[in-house]
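These notes open a run of structures that come right after.
Please treat every number below as a calculation from the coordinates, not as lab data. Computed from a prediction, not measured in an experiment: that's the story for all the values here.
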Structure I
Amino acid sequence: MNLIFSKAAVHDLVRLRDFIAQHSPEAAQRVAQRLRGAIQKLVDTPQIGRPVDNMLGEIRELIFGKYVVRYEVRQRYLYILRIWHGKEEH
């Protein structure tokens, strides 16, 4: 399965890393690496995320620690749509 990040998801990763880096650059790097690792695992097991109701397509969310990764599964592609901290309004 091929992994594709939307522009919004890339922006989310940068935004989250920059916010955390204001307090601790080391923590920002650790969080970014862990998020990327969790997302990479979705390639092998895309069904582990919970389905999102009332959305077209196979949209799912993976809760990873304090973060939410929303993605869509399409045949041979896994699209990462958005990433945010659970306390953010979304």
Structure II
Amino acid sequence: MTLTQESAETVALNCLAWLAGNEELLPVFMGATGVSQQDLRENAQDPAFLGSVLDFILMDDAWVIDCCAAQGMENDLPLRARAALPGCEQVNWT
């Protein structure tokens, strides 16, 4: 089932909230992306930034499982949300 961009943004915001509350993983995200605490607040409504949050969480199955368990989501929801946000368009090589 495909999500709307608005639904996908809500999922990504939930994932961002989980990430922001994760004292071990948040510094890894911030170091990997170069964002500051202020950037997190300022870009929380930017669909492209939210896509990068999902890209990060989707890098590790354990992170996906932990995030989804904490947010009460199905484990495939972050991936489906990522597909509905900018930067995840299917590339057509033909």
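Annotations
- When relative contact order in percent (Cα under 8 Å, 6 or more apart) is calculated for each of structures I, II, structure II comes out greatest.
- Entry that produces -18500 once helix-only ellipticity at 222 nm (-39500 (n - 2.57) for each DSSP H run of 4 or more, over all residues; to 500) is calculated, selected from I, II: II
- Rg and Dmax of the Cα atoms in Å, for residues 3-50 alone derived as 10.8, 31 - corresponding label from I, II: II
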